[in-house]
Structure I
Amino acid sequence: MGGHEMPDNMTPDERAQIQLERLQSTLNRAYRNVPFHRNRQNRISEKTGKDPSLLEDLSEISGLPFMARKHLGKHYPYGLFAVPLRDIVRIHTAPGTSANPTVTGYTRQDLLNWREMVSRALMTGGVDSYDILQISLATGLANWGRDYKDGAEALAVGVIPNTPLSPEKQLMVLRDYKTSVLVTTPSEAVRMAGRMFRAGLNPTALNLKRLILVGEPVEQGFREHIEAQLHVDTWLHYGLSEVPGPAIAFECEHRQGLHISDDHFLPEIIDPGTGAVLPEGEAGELVLTSLTTRAFPLIRFRTGDRARLIQEPCKCGRPMIRMEWLEGRTDDMLNVNGVKVHQDQITGRLKDALGFVPTFRHYLRKQPDEKNLLEICIAVNDKLFSDEIKMLERQLRELKTGLSETLGVPVQLRLKEKSSF
């Protein structure tokens, strides 16, 4: 294992001291090796006369500036790496909020830390070596599939890796391979349940007993419905595609919020409008700072996710702080099958393909029997498409394919008269 898990029998003060030491180490590494962070350090020092890496209390982190998604694309590809490229053993690319993708890197130790976090989350959900774990995630969450595979294999679990399959093949594997744990998104779980019943496949004939739900928050009514329909338990995991990695937070058997891996990440809740840290127990935007990540440190990263921290001890006895993951977002991103999509990503792709930015609108289109998709309506323009039908169809097909590959989600294009916008 990575060796960064804190013993559960630590006192709160001992836990806070280790978090502070890890935070100081992260800040030192970032300020020493990353120009973006070093320039911020210099500005703080000039303004306050203090070195921001010499924090004496965790609460002092509120004096540091935020990181946002725009910074990840602006410093493409390796501008935010805090270690030499020779120390990087994995590079991951994800859609950014601009024309540039987000590129993240991992050292060997980073990968061990992720494996440790995912294994702990799975083990807390009762997954063990007797299970067969199947992973079914969208293209945009493919990296999470790899992390769940690594984390499960560390527990000697039998793993069916994340592989693009037709819905019929997914059901066949679920049935024939005796899957007992399925890692998927809530929306995909609903669609899979619908397909099972239409195919005449009775859930009682399956070995499936546990769903690990990722990518989207869920309401209690949804859980009760899907658990009753499929005769399974559900366990919610929270992750960030920008880090990227799953299981930053996870549920225990009491389902009273998600335990945050605060031995690896320091959470804050802020007012999304003012950026001020909110009083204990108030709902706002979740901000995360990495404590053990070596290659790609995040310092006060604004997630855009709505949450509330729960300070009271959990009945399970785990000392990690919990959060309630709330519906909705504090930014203008859409969550499509667990993959976050920003308007600027669509704008950049349209401009690349067409040479200019047309008038367009985008929506999340929910489909009961298929994957939810991103619908993009483009205003018809003389400059835009050919009058020839075959040419028009080809242009639309190529544009749709390019958008889907770039964003990692299903896309539907529609042409509309500008007057209808």
Structure II
Amino acid sequence: MTTETLIHPPVSDADALIADMGARARAAAKRMAVAPTDRKASGLRAAAAELRAREADILAANARDMAAGEANGLTSAMLDRLRLDAGRLGAIAGAVEAVAALADPVGAEIDRTSRPNGMVLSRVRVPLGVIGIIYESRPNVTADAAALGLMSGNAVILRGGSEAVHSNRAIHAALAAGLSEAELPADAVQLVPTQDRAAVGALLRAQGLVDIIIPRGGKGLVARVQDEARVPVLAHLDGICHLYIDAAADPDRAVALAVNAKMRRTGICGATETILIDRAYADPRAIIDALIGAGCEVRGDSAIAALSPHVTPASANDWDCEYLDAIVSIAAVDGVEGALAHIDAHSSRHTDAIVTEDRDAAERFLAEVDSAIVMHNASTQFADGGEFGLGAEIGIATGRLHARGPVALEGLTTYKWLVRGSGQTRP
């Protein structure tokens, strides 16, 4: 048997595999739904300790994935998402601990009302149940998804991408050890044991066993999930994020935010892909030069291209492109009105930001941009559950139903009505 076969073992019956995993996850979810907060937190802290204790094994596994990724021609952005080092692994463990320290949403009362007939009605948060998570290249998702799923009283079935197969298995082993130490059900966090694509299809068809699917990856993955799923999907589409530099922007702040929003990490979904500059802004060339100096390729419309010989003329496709690379498109617009029109036409509704000292312009932008996250005088790179104080995230939901923006503990719950009566009968 070849190494490739071991990594991607084919399955003779993908539906049977997922049915078995789903049944075990359903049983685990029932236990997790009533697990005490301190037990769940203890399991996560133990999992974080295991991640740190197994650093050498996890980084060795990641090195194998990195070598395979480089040999297979993964882009620099994909390799950046895949790469682990001691600092990143420490941050992953820290995120698991941060989730353990958060307030438990399960059982929290959302509201309470009393009816004229004396019945008392309340809504309380309950877990979603069994969550299927399909993701690409990011090994941190294995830990983040497990931590959030467990703390919110759910069971999760994880299916990571083949790019991170060794990393995911090493991280999952550490998580499983932590659960065992806290006497939580091991089946509450399962990793699909094959990269056979048939298993993905089976997971998408698992009505009655899986309550919701969360895809986290590129446009192709999300499109397949949305097309084939027979269970509800919480989707995260492209991160075509915009940064608008208003005429009233502070010049130093504008340059700093433009460079950070684009170049801090180019391969994350919160990276700015398009910068819009008010035609009345005094020094657009300084922004262009700073980006080029930071190693960024700039593609601009005719007004921007005329400002520097180092700017490449933008094509029509550039305004709808998630580069995930050191490339940015820049357009000149006519004030807030022009920025709003461009964003409405091209944004993926992920994260859009304005840089300005004009409070009225800022408030209009915040009110009228219809995206999951809208910012004023802040880098779009802050579009992250950890930065929002949520401990971690499963993804940024860009739709309008159930959850929007960084999906963390609360986003992995729903609610039920509790009705307390004293013998009332309906006339």
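As an exercise: distance in nm of label points 7 Å out along Cα→Cβ at positions 35 and 299, calculated from one structure in I, II, equals 4.6. Which structure is it?
Comparing all candidates, it corresponds to II.
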- Note on the structure: When percent of Cα pairs over 20 Å apart, for residues 251-322 alone is calculated for structures I, II, the one with the largest value is I
- With P(r) over Cα pairs in 10 Å bins from 0, in percent, for residues 307-378 alone computed for every candidate in I, II, 16, 32, 23, 17, 9, 3 is reproduced by structure I
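Which of the displayed structures (I, II) returns the greatest value of mean projected area of the Cα convex hull in nm², for residues 171-394 alone on calculation?
Looking at the calculated values, the largest one is I.
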- Message: Ranked on mean count of other Cβ atoms within 10 Å over residues 123-130, which label among I, II comes first with the largest value?
- Response: II
- Note: relative contact order in percent (Cα under 8 Å, 6 or more apart) at 19, derived from one of structures I, II, originates from structure II
- Query: Thinking of I, II, which structure, once FRET efficiency 1/(1 + (r/R0)^6) of positions 147 and 355 (r between Cβ atoms, R0 = 35 Å, to 0.05) is computed, gives back 0.35?
  - Reply: I
- Query: Among the shown structures I, II, from which was the value -13000 of helix-only ellipticity at 222 nm (-39500 (n - 2.57) for each DSSP H run of 4 or more, over all residues; to 500) calculated?
  - Reply: II
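Readers should treat all values here as calculations from the given coordinates under stated rules, not as data from a laboratory. Note that this is a predicted model, so its numbers are computed, not measured. Cβ atoms are built from the backbone, for glycine too; each structure is taken alone.
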